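**Q** Okay, got some structures for you below.
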Structure 1
């Protein structure tokens, strides 16, 4: 089933994200995690794609297994390090595997990138990838950044760049992680003022150990509210308490988002099904209520 159709049939959808193993020896562990998450009956699960397509085979295989479990899959696909020929070949593999949904991304540049061209055939941005996916009849998602893409000069340019993806034909958007819901609400207002009215799925990252905070700031430049910083400071030396507090914080975010009409919650599960299970247990009755 396409995510576009799910959005048409439900008031609020829930989804989880996992990443393929970097080492093939860990593949079975990821599949085990996937089974646990699929058992929670998400509306779909997304599978990331390594820089330069380094996990391409596993992304497609894991997506195929998710579909066989009865859960729709959203496979990530990046431009960086790919030619139009390799992209078309990958799209063919995805369709053969039964994948109907793809998240179009530029992708991260390789670690050794020092200014030389890392893309080819005019595939410089996610917006260049979208038409190749749409012409194959796929449902296409795009990424967006409530606090501005780290490479954008400012918020105005960031939304202008996003509009290129929207105009290219994406069906929905998923946000980068954020920890202050007001950041998202302000962002959605700016999108609407620019004529962008697509469904936006809110990306939630549960912080269950204090070391995650510095990593998240480095990866996404996300603003960390004083409330979350206080939690990390207070419980950094008590893993059980930090885990519980982090789950509570993510739960509060989700309840507020749903109460304010957000169409979808996308949990960055980080291959930790136990954390995701606890969050869903906290909001399962709310999910039922809003979709009645």
Structure 2
């Protein structure tokens, strides 16, 4: 999450209805029969086994500097109060998504391990272990964008890759922006041998994962459509952050979006399509486990968790 840029490849959405020791890839892990931890939630996407993995939480003060920028402070407070939520702090969960099937172990985003501004995060490794998966078993990682709470878990404190056998899929514009960011130089150097950059909207794993460009948050922000037969799930990345404010008022400005007007248009278009088509969504910052749908209401939308 945090800053950078416009609304175009939502056409793809509308079509929805090393630096590490070399080792042989391990066989994909079989999913556990039931969630063994409060930080692990198992569900299905068609024939695929999916697991929400709690990495932690971001606690954001309701001080007018992050959500509802430019509006009276009372606007956000009243919206939260009407939804029965605390009005002093906005709680943003951090929950990467694990998907197993078709001989693959897929991880969507990598959490915030080692990120100084997310001290309540960094539990992904423990959640992954509780789900019965070893890091070496992950075959593919799909990065929505390059903010620290999504890429922090890619590299260990030692500088080695946390997931030594995984291809790391990042959109080409996002990878280019990462390479130009001096603060990300250590991460870029570590992951470069594993990065598989793709063009926005590309089919990455045919019949399984397709990128969906959702512009405005960062230069190459991507959502991902995960498919199994006729079933679909859209991993929305940081298209939205808070399950009340972002959904009910998608046009309100938040500090994290690099190109706020574009991000706001993208957010509204995404939610309209999701509501019209009853699309199933996975929102990595909504309350755990982040699986649900949206419905239209008044001039915005409402999050309906499963």
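No value in this document is a laboratory result; all are computed from the given coordinates. In this text, all values refer to a predicted model and were calculated from it rather than measured experimentally. Cβ atoms are built from the backbone, for glycine too; each structure is taken alone.
**Q** Given structures 1, 2, which gives the highest value for distance in nm of label points 7 Å out along Cα→Cβ at positions 93 and 237? Let's see the in-between values first.
**A** Values: 1: 4.9; 2: 2.1.
Largest one: structure 1.
**Q** 18.3, 53 is what came out when Rg and Dmax of the Cα atoms in Å was calculated for one structure; which of 1, 2 is it? Could you put the intermediate results ahead of the total?
**A** Working: 1: 18.3, 53; 2: 18.0, 56.
Derived from 1, not from the others.
**Q** Hey, another quick one. Out of 1, 2, choose the structure whose coordinates give helix-only ellipticity at 222 nm (-39500 (n - 2.57) for each DSSP H run of 4 or more, over all residues; to 500) equal to -15000 when calculated. Don't skip to the end; give the middle numbers.
**A** Numbers: 1: -15000; 2: -5500.
For helix-only ellipticity at 222 nm (-39500 (n - 2.57) for each DSSP H run of 4 or more, over all residues; to 500), the value -15000 is produced by structure 1.
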